[in-house]
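**Q** Each structure below is given as structure tokens.
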Structure P
Amino acid sequence: MNNTDLVRYNIVSDKEFDNELRKEVKPGNISSFFIQAARVEIQRRRRERALARLRTQGQQFAHITDSAAWTRELRATDEERMEKLDL
């Protein structure tokens, strides 16, 4: 990564937070600490949005009453198909 790929952020915080941060993070590592924290938060938010979308779709397999039997049947069908295809 060269300097043209970098973006600078200005962050303002109170002194109390700054003191806590400097106790936990070594000098020179503060930027990478914030970037990692932001990446974790972005992923969390994406998971939350995906989960919210799934919740609006309703139950996808409502017709399945016995999941073990359904799985066995599905596997048997796959095995039959594989035999027919000579795989």
Structure Q
Amino acid sequence: MRYDRELMAATLRAMKRVEEIKKAREERFYRNRMRNVRAEERVVEEAEVARNINLIKPVAARLAETEQRAAEAVKVAGRERVMETTD
């Protein structure tokens, strides 16, 4: 086969175009895969925060919550005693 300058130039242009198309498809594929990843990461992070909220809450809030639980426990215990005496 003889050397044909036009054929060589057309081949090089075609190769360049094929690479551009390939790169665009790879980028599109990556974007489609990563589309929902951030939302999923956010759900996982929120669940982790919910599990370890005691590490994040201020001490005063934890103390108030503990006092509230203790008060509720006293109320429940008082109700149980009343129910025992009525039986």
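**Q** If percent of Cα pairs over 22 Å apart is calculated from each of P, Q, which structure is the one that comes out at 64? Can you show the working numbers first?
**A** On the way: P: 64; Q: 70.
Source structure for this number: P.
**Q** helix-only ellipticity at 222 nm (-39500 (n - 2.57) for each DSSP H run of 4 or more, over all residues; to 500) computed as -30500: which structure among P, Q?
**A** The structure behind it is Q.
**Q** Now, a different point. If distance in nm of label points 7 Å out along Cα→Cβ at positions 4 and 36 is calculated from each of P, Q, which structure is the one that comes out at 5.0?
**A** Details: P: 3.0; Q: 5.0.
Only structure Q yields this read-out.
Any read-out appearing in this document is the output of simple, stated calculations on the displayed coordinates, not a laboratory observation. This is a predicted model, so every value here is computed, not measured. Cβ atoms are built from the backbone, for glycine too; each structure is taken alone.
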